[in-house]
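These are the structures, in structure tokens.
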Structure 1
């Protein structure tokens, strides 16, 4: 729950930042000086890129959370891995069981459920980059199925 609030706080802070920097950008551009105009344009472009990146991450979080809830409601979320007291799967057990999740994806490459479980297994094994790729694939497949 705190991750949601943190993300919303970051989005609100970005909005304040965009407004303040946007005002400063207008002031720079209105000087008519080449350096001021260049700085003003840069101050307009950089917050747009930041807003796009934050939106992309928020959308990923919302969509992946919805798929995890859906898989949990279907009873397919249990990866069968031993858990630590914190509730996270044991990394060594996740690494050992990883081949089974990969085989599920190889058997059903069009299944968003298999890809999501693979992403969760990657995450449990500590490979966040591949976890995000697998979850993105699951989101893409679920969207295509709708």
Structure 2
């Protein structure tokens, strides 16, 4: 008996619709990094973690806007029409999902950065700390993806 085939795969048309929808809600750290480096206009990356986590390090260029403060601060700090990308700690945390929901409820176009800050660091991408921008050595399992 196959564990993979114990549930029938969806027909190709349904699978295509599912994966297209998934990509409209999510992005990954590599794509966010490339867009930030390219200076893509209208993209705002939001770190939804608390102050201590922000101080330990964050994505350069990100705005610090903890989830509980989004409703009160978003209109002042996020331009109307911007595409917001939320991130929190990592895959074991749903803070970026809660933040994305809050932005969507306020009318913003929003995507969640899967992997969060954890995978940003694991890929060896630059982080900003109070001492400036630095890079840690990338995790050998993540830097070979090239997808």
Quiz prompt | Top of 1, 2 by percent of Cα pairs over 25 Å apart, largest first | solution = 1
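When relative contact order in percent (Cα under 8 Å, 6 or more apart) is calculated for each of the structures 1, 2, which structure yields the highest value? Don't jump to the answer; show the numbers that get you there.
Values: 1: 15; 2: 24.
Comparing 1, 2 by relative contact order in percent (Cα under 8 Å, 6 or more apart), the maximum is at 2.
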Self-check item: Which entry (1, 2) yields the derived value 1.30 for Cα Rg over 2.2 N^0.38 Å, for residues 13-84 alone
Solution: 2
Practice problem: Output the label of whichever structure in 1, 2 has the greatest value of distance in nm of label points 7 Å out along Cα→Cβ at positions 77 and 101. | Solution: 2
Practice problem: For the read-out mean count of other Cβ atoms within 10 Å over residues 53-60, a value of 17.2 was computed from one structure; give its label from 1, 2. | Solution: 2
Quiz item: Looking at structures 1, 2, which one was distance in nm of label points 7 Å out along Cα→Cβ at positions 21 and 133 calculated from, given that it came out as 3.8?
Solution: 2
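Quick check: -28500 is what I get for helix-only ellipticity at 222 nm (-39500 (n - 2.57) for each DSSP H run of 4 or more, over all residues; to 500), calculated from one of 1, 2. Which structure matches?
On the way: 1: -28500; 2: -11000.
Derived from the structure labelled 1.
All of the numbers you see were taken from the coordinates with simple rules; none came from a lab. Fair warning: this is a prediction, and the values are worked out from it, not measured in the lab. Cβ atoms are built from the backbone, for glycine too; each structure is taken alone.
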